[in-house]
Each structure stands twice: as structure tokens, then as C-alpha cells.
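Okay, got some structures for you below.
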Structure P
Amino acid sequence: MSLDITKTDSKLGEEIHYYLEEKSVETPMQESALLKPITDFERNKIQNNFKDILITLGLDLTDDSLAQTPSRMGKMFLNELFWGLDYHNFPKCTTVENKMGYDEMVIERNIKVNSVCEHHLVTIYGNGANIAYIPDKKVLGLSKLNRIVEYFCRRPQIQERLTEQIFYALEYILGTSNIAIVIEAEHFCVKSRGVEDVNSDTVTSKLGGLFKKESALRAEFMGLIKSTT
């Protein structure tokens with residue numbers, strides 16, 4: 001899913017940022033970089049830094065295959081991998097009043113996770129973000145769950161914090177803590193380097209409200225996200 005600037009809400013993004021700070025789950029970022037768009041000077045600085053890295057590695061940037069690599073890397077980091085660092089890009093989250101009085105689970109399963117490990121800047125990937133909530137006064141458009149996951153994936157991450165950020169963003173937007181999240185993903189910092197264990201994956205969870213208090217509800221959620229029927 002690519003960034004659609006027509007479906008963003010910078011004001012909500014700013015509110016979410018302060019809420020995550022209050023909950024101590026914000027991504028470590030310099031205060032001077034927060035809540036402002038990247039400038040052309042900063043874009044050029046990123047590209048020039050990549051150029052220096054490639055030259056230090058001994059690559060010949062006069063070769064036609066490599067000449068545009070610093071520019072490509074800069075664009076990839078800013079426009080594709082890390083646009084979730086900019087709260088101007090936070091997704092617009094339309095809610096409607098829960099006039100129907102719906103009081104059972106709403107579950108979105110198998111949401112794509114496509115992020116980058118903040119320790120080595122390699123891929124975190126999986127089809128395994130599962131989110132449930134029990135509406136109180138608000139119901140959220142279903143696609144917004146996917147967009148919130150995508151937003152927080154588009155920054156350097158650790159899976160534990162990713163799970164927390166999605167949870168608290170939804171708690172703020174929905175006005176309820178009756179939320180459950182389970183994320184399953186593969187970390188290529190484990191698969192392709194270091195221990196090189198290609199068989200492993202990582203599971204994290206965050207349960208709030210009734211999902212934390214009531215074992216039967218928790219078991220129902222876990223059963224439903226594993227069901228194939």
C-alpha cells in the first residue's frame with residue numbers, strides 16, 4: 001500500500017503522537033524532526049550520505065548501473081520505507097456513531113506487515129496483523145485498521161513497539177481499551193544475517209480492557225484469528 005496524501009489527517013497525527021508519548025511508546029525521534037515535513041535540503045543530505053557510504057565501500061559511482069543509486073536510496077527511504085515518521089501522513093480515520101449498539105467483536109485478520117528492523121534496517125514481513133475491538137460509542141471504517149498498521153510499519157521498528165503503537169492509536173481513536181492485537185512476522189535480521197535461522201518467526205500481542213480481563217473472550221479471539229473457515 002503506497003502513501004495516499006488525499007487520505008491523511010495531520011491534526012489527528014499530531015494528537016496520536018502526543019498520546020503515544022504519554023504512553024511511552026513513541027519511536028525514538030529527535031524533537032526537532034517531529035511534526036514537520038522533510039525539506040529539500042534534508043532530502044539532498046540523505047542522498048549525499050548514501051553516496052559517501054557507497055564510495056567508502058569502494059563502488060564506482062560513475063558506472064551507469066550505480067550512478068543513480070544514491071538518489072534511488074534517498075527516494076526509497078523517504079517515499080516508501082519511512083514515510084510513517086511524518087505525522088502529516090497519518091491516515092484519515094472516519095468513525096461513525098455506534099447507533100446499532102453493536103457490542104461483539106469486530107476482527108480484521110491477516111493484515112500485511114511490511115516494515116524495517118531499526119537495528120539493522122532490513123525487512124520485517126508477514127501477513128499476520130490481527131486486530132479486534134468491541135465498539136463502545138464509535139465504529140471505525142474497516143480499511144482504517146489496515147491503514148493504521150501500514151502507517152506504523154513505515155518507520156524503523158521493533159515488533160514489540162509496533163504492536164503497542166497500533167493498540168494505543170486505536171484506543172485514542174475509538175475511545176475504548178477493549179482492543180486485542182496479535183502480530184506474526186518474519187524478521188530478516190534473523191533470517192538473512194546473524195543467526196541465519198530461516199525457520200523462525202515472531203509473535204507479539206497486546207490485549208486491553210475486556211480482552212485482558214475475560215479469559216473466554218480472549219480464547220474466542222485467539223480461536224477466530226486461527227480459524228480457516
Structure Q
Amino acid sequence: MYVIVVGGGKVGYYLAWNLVDQGFEVLVIERQPAKAEAIREHLGAVVMVGDGAEASVLEAAGAVRADVVIATTGEDEDNLIVCQVAKRRFDVERVIARVNNPKNEQLFKRLGIDATVSQTNVLLHLIEQRLIPDGLTRLLTLQHQEIEIVELKVGADSPVVGRRLSEIRLPPDCVFSAINRGEHIIIPTGQTRLEAGDDVIAVTRTERESELRRLLVGV
């Protein structure tokens with residue numbers, strides 16, 4: 001799968017880092033040469049300098065063969081333009097936009113953006129879910145796909161404690177994307193062992209939530 005990430009700030013950088021670690025083909029488009037060079041130093045030749053809102057830059061980046069374009073800049077207007085150009089000019093199957101002002105989220109959806117990520121709404125979801133102590137926190141629901149990003153704390157009685165991820169049979173359509181262990185963020189591999197108290201961030205279908213909760217939380 002080929003993923004283009006437009007915007008090399010913290011959000012774009014860490015997203016690209018995770019995608020590269022998972023084996024995806026990734027290209028980051030960043031306007032500022034200094035930021036692009038910093039990304040190149042850490043991730044290698046997966047970055048190009050340019051304005052991702054320009055069709056010529058997306059064309060040079062190979063948008064015509066991209067499976068996903070993700071706009072993560074700090075400007076909603078730029079993110080909207082990037083996604084619309086990718087969708088309409090290059091027929092990219094899936095476009096995802098970061099929304100900095102939650103008031104713009106509905107507009108993005110009406111204009112055909114496949115999925116939006118609003119940091120404000122993520123915080124609201126966190127607050128709401130903390131009021132329902134079922135061991136699972138829904139961080140984000142991707143639009144129209146019944147896909148959720150969730151956080152679960154590994155319980156002391158969970159059958160997965162001490163086991164490598166390669167040894168754990170996860171429910172279908174569930175993937176671990178990160179593990180928060182104390183002050184450390186772990187990008188998991190098959191050799192990563194789970195410990196009681198780990199906060200696991202996973203991507204799952206809504207219908208698989210209960211199975212995943214029973215496996216990790218133990219309830």
C-alpha cells in the first residue's frame with residue numbers, strides 16, 4: 001500500500017514513522033526544507049519538499065498510484081484542498097484530513113472527505129468514555145467504515161500477560177498500533193511481550209470491541 005502524508009509536523013512525522021515501521025510505502029510532502037531534512041535524517045528518503053496542495057506536487061509524488069492521501073497540516077484550508085485535489089484530480093480511493101477547527105468537520109464530510117480526525121473531538125470522546133468504566137476507551141471512529149481506534153489497559157488476569165504478540169490470536173480485523181508503558185511509547189512487533197498495566201491502542205471494527213476487551217482487559 002502506498003500512502004502519501006502531506007505535512008511534516010509532529011502529527012505527520014509520527015504517522016509516517018508508524019506507517020514505515022509497519023512496512024507501508026510512504027512519502028511525506030513538507031513545505032519547509034529544514035523540516036523535510038529532519039525527517040530524512042530519521043526516516044530516510046521518504047520525504048520531498050513541496051506544497052502538497054498543488055496538483056503538480058501531488059503528481060510528482062505519484063498520487064495517481066496512491067492508495068491513501070492523508071493531510072495533516074495545521075491549516076484546515078490546506079488539508080481540504082489537498083484531499084479534494086487528490087480525490088478529484090488523481091482519483092485516490094481514500095483521503096483523510098486532520099481538522100483543527102471542529103466547526104469545519106461537517107463541511108469536510110459534505111465535500112467528500114472520506115474520514116476526518118478532530119483532536120478536539122478525540123478529547124471529548126476521552127472525557128465521555130472515562131464516565132463509562134468498561135475498560136475500553138473509544139478514541140476515534142472513522143466515518144462510514146465502522147472502524148474505531150480504541151485504548152485498553154491490559155488487566156492483571158488477562159491471558160495475554162507475558163505473551164509475545166505473535167503468540168496471541170487477536171479477533172479478526174484487530175491490529176495493535178502502539179503500547180503505552182509507563183513513560184515509554186512502544187511501536188509493537190511480533191516479539192513484543194504484553195505486561196499487566198500496558199495501555200494498548202488498537203484499530204478494530206466496532207463489532208469486535210467486546211472480544212478485544214475480554215482478551216486484554218479480562219472482563
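Can you spot which of P, Q the value -9000 was calculated from, given it is helix-only ellipticity at 222 nm (-39500 (n - 2.57) for each DSSP H run of 4 or more, over all residues; to 500)? Please report the intermediate quantities before stating the final value.
Details: P: -11000; Q: -9000.
Source structure: Q.
Between structures P, Q, where is distance in nm of label points 7 Å out along Cα→Cβ at positions 170 and 202 highest?
Once distance in nm of label points 7 Å out along Cα→Cβ at positions 170 and 202 is tallied for P, Q, the winner is P.
Which structure, out of P, Q, was distance in nm of label points 7 Å out along Cα→Cβ at positions 34 and 162 calculated from, if the result is 2.3? Please list the in-between numbers first.
Numbers: P: 2.3; Q: 5.1.
The correct label is P.
To test your reading of the models, identify which of P, Q gives 19.1 for Kirkwood radius over Cα pairs in Å when calculated.
Derived from the structure labelled P.
With relative contact order in percent (Cα under 8 Å, 6 or more apart) as the yardstick, tell me which of P, Q scores highest.
Values: P: 19; Q: 14.
Between P, Q, the highest calculated value is found for P.
Each reported figure results from applying straightforward, stated rules to the coordinates on display, with no laboratory input. Since this is a predicted model, take the numbers as computed values, not measurements. Cβ atoms are built from the backbone, for glycine too; each structure is taken alone.
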